[in-house]
Structure 1
Amino acid sequence: MTRQDKIVKTSIIGIVVNLILVAFKATIGILVNSIAITLDAVNNLTDALSSIITIIGTKLAGKAPDKSHPYGYGRIEYFSSVIIAAIVLWAGITALMESWPKIFNPDVTSYTTVSLIIIAVAVVVKFLLGRYVKGVGESINSQALVASGSDAFFDAILSFSTLLAAIISIFFHISLEGILGVIISLVIIKASIDMLRETIDSMIGERVDSELSKKIKDSICEVPGIYGAYDLTLHNYGPEQMQGSVHIEVDDSLSALDIHTLTRNLAYKIYEEFSIILTFGIYSRNDKYKDIREDLEKIADEYEEVIEIHGFLVSEEKKLATFDIIVDFDADREKIKGEIISKIKAKHPEFDYFIIDDYDVSD
């Protein structure tokens, strides 16, 4: 079963379950005059609508690349997530407007044993549904499904609080409907804002996940003849469509054919392990000036703000040594660079030095 099929299947299950819960909760809410249960039913209705949007977004995102969109349509999934978040936010704000007056003018509720049993069953159903949907979403990297699963967990908790309020109303004749409705509303609003923020971060382009970055670099460095992997960048064209580039350090004695063969095999390896298309840049390694490189690394170690130095290259003709440096974003970059150049120049005055700025975009 493909990723798209799994998303559609899971969403259909969510639609069916939520519509059944809507029917039961709305009926009970109206019969016992409970604003909390009625709002819970509305929330389940928005969950069903969210699943429908997830299906539509997944279908559109699965379209094959074409001349107008050579990287495919995978980012449509992010737009569908934004729409879902907006719907949930609207539901939360509407619920808040309905619930607030009930705190000061509570309605009289008349719970029955049947209504309480159905609410209890709803708690269990939403918990199991949330666990299932979130689990599938995490396994196939679907933000929309993870959000739906998390929302279902919230629903289970809120339904449980509704059940608790009903029991308190029966035994102590205290109405908590309005207060509970406001709490439910605020939780819905917060969940929608979190969902919206997470999706927008993905659309803007957030930092590469450090764990993923380290795994990719470790996988590259497993190949004999590679001394390091640097400057990894990844571009997201959808939850399952990533492309990027990385520099690898190899012996300067390798021929073009050697490097071509090496990078081609690496590209296959990374795609098989991570489903990521990588292109490779080359740093050459020459131990003739190993002493300068080692002294440079020792100097860099004196600065906590220096994350990494790499790409060391010496031009004998120009009497110039160049290297890349990664400095923490919050550090005084120019001051640190100046001090490093002064110190290495003092140790090895026969060369001039030039630093190329890199930025901490992955690890």
Structure 2
Amino acid sequence: MRLDAIRENVGRFAELVSPAEVMAVVKADAYGHGAIAVARAALEGGASWLGVAHIAEALALRDAFIEAPLLAWLHTPHSPFEEAVARRVRLGISSREELDRAARAAVVTRRRATVHLKIDTGLGRNGSTPRGWHDLLVIAEQHERRGTIRVEGVFSHLSVAEDPARDTETDCQREAFDDAVAAAREHGFGVRVAHLANTAAALRRPDLHYDMVRVGIGTYGLSPLPSSAAAPFTLQPALSFRTVLSAIKVLPAGHGISYGARHTTSRPTRVGLVPVGYGDGLPRSARGMSVTIGGVAHPILGVIAMDQFVIGLDGEDESSRPQPPRVGDEVVVIAHEGVNSADAWAAAAGTINYEIVTRLGMRAHRSYS
């Protein structure tokens, strides 16, 4: 994992959106990259906030002595609000029930809860509906008068900001957000931090930067934009996934490979065994993928199994090698770029680059440079 790439990406976003602040989103173990190491690198690169989904993720960062402002926004009835308030974790609030829980936690901990009220502007997930926004503000105002909460921010999340063809929908979300912020201010809330933009909006919609942008996938050097949409700077992928070749053998012609025998050799074929699989997060659905050994691409033959997959070692590029692949040679499964990049894996599996990196399992050892 390249922490210098994390720092560079965050630094470029900080320059792009200034004077707005940058929140580096490090939920889901920093999209599979390792939350603690990434959080520190992002703060060094210019982020001033960190964002997570669950309170437990925030508390793990606090346990690592990371003291930056932290916002957690996805809760269940079992989420530890009291510990969050006690340890200065800001709470994203989507409902009256969550607001009341935050206030009760403040009473128990004798520390005012700092909250960011969330309005659903069109994504249809958590967040107050526009119809319920007024009532949420009334309850928040009552709690603030009692000294149990402090409304620091208002936020929402965009649904199609990566798609220039759907900017009209994004404009409607902006208008709904502006109305929600204006209503909060009419209720006397200062709204020090209004935030709406995700990575896509940070890159291509400066009108949506407000006081802060939340940079998720862009922190890791991957783009949410379609390939036809140019970004204002080049993102640097931070993650590569490497292992070693664990075995080599020659299969006769007509031999099936992996479950379902979806690949059958047409001639005697030298194959290699790569000891990672969907149990490590690789998508079993990927088709037509290759990995590289010494810069040479080798096709994956048959389906990816839980712990391993098979690659072909006979190819046109083999004649240019000083020696053929050997057991113990490094295999680059996911590279920063090229035929086995996260984007290439996503295309082969019919998904997005977010899923490819986030799903990498804990059997894969994380190392940093």
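Nothing in this text is a laboratory measurement; each read-out follows from the coordinates by a stated rule. Just so it is clear, the model here is predicted, and its values are computed rather than measured. Cβ atoms are built from the backbone, for glycine too; each structure is taken alone.
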Next on the checklist: Using mean count of other Cβ atoms within 10 Å over residues 89-96 for the comparison, can you identify which of 1, 2 gives the largest number?
Outcome noted: 2
Checklist entry - If you work out mean count of other Cβ atoms within 10 Å over residues 217-224 for 1, 2, which one comes out largest? => result 2
Next on the checklist: To test your reading of the models, identify which of 1, 2 gives 3.4 for distance in nm of label points 7 Å out along Cα→Cβ at positions 225 and 337 when calculated.
Outcome noted: 1
Item to check | Computed 27, 48, 21, 4 for P(r) over Cα pairs in 20 Å bins from 0, in percent - originating structure among 1, 2 | outcome: 2
Checklist entry - Who wins on distance in nm of label points 7 Å out along Cα→Cβ at positions 257 and 313 among 1, 2, i.e. which is largest? => result 1
Next on the checklist: Quick check on the output: -9500 is helix-only ellipticity at 222 nm (-39500 (n - 2.57) for each DSSP H run of 4 or more, over all residues; to 500), derived from one of 1, 2. Which one produced it?
Outcome noted: 2
